[in-house]
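Just below sit the structures, each encoded as structure tokens.
What follows is calculated from the coordinates using simple rules that are stated; it is not laboratory data. Predicted model only: the values in this text are computed from it and were never measured. Cβ atoms are built from the backbone, for glycine too; each structure is taken alone.
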Structure I
């Protein structure tokens, strides 16, 4: 159950952070209304709280692992919302990052 909870929290964190950054981007770079940026700031704040719900108590480990989720999630977000088409190097790189997430978060440790 801890692995499933961790994966779910990483997914929620990715939606909040990447979605928040995307909303700010839309307001600033794409000329959307100012309130898009406001919603983005709120979503970014939610991301900060979601990260604290991870079962592991080590800030550095959680944020390091989340970095890999962010890489893969950002490419997926771009595909879904901006029509971005990753090339094979984007895909390989994101898979390497996700393997890093698995090693950081789920490797057996002596506690």
Structure II
């Protein structure tokens, strides 16, 4: 019998890419734009300025995306990658001004690529 994929909130995770990149020179700005576009093409979404996140169904899938981010890191600046479980992500408190909002939902279906 084939193994069934678990959709547990502890198995699924959110992969964060957080960065501070210089933008003083035209070359810096190109590197910044290239890095940001790489994140968007890889399915990351903007959470806040310089903070992007992507839902990942498993640690195995996260490795692929971590490697893609590592390869795209520009020569200057700082990039951090961290994963949190979907359960932990769901406990995030989000405020828009004084109004509290729920955190983003994971995608309703898996993206196949």
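Listing for the model above:
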| read-out | value |
| --- | --- |
| Per distance in nm of label points 7 Å out along Cα→Cβ at positions 15 and 87, the highest-valued of structures I, II | I |
| For 36 (relative contact order in percent (Cα under 8 Å, 6 or more apart), calculated) the corresponding structure among I, II | II |
| Among I, II, structure where Cα extents along the principal axes in Å as derived comes to 56, 42, 19 | II |
| Identity of the structure behind -28000 (criterion: helix-only ellipticity at 222 nm (-39500 (n - 2.57) for each DSSP H run of 4 or more, over all residues; to 500), calculated), options I, II | I |
| Distance in nm of label points 7 Å out along Cα→Cβ at positions 31 and 95 - highest-scoring structure of I, II | I |
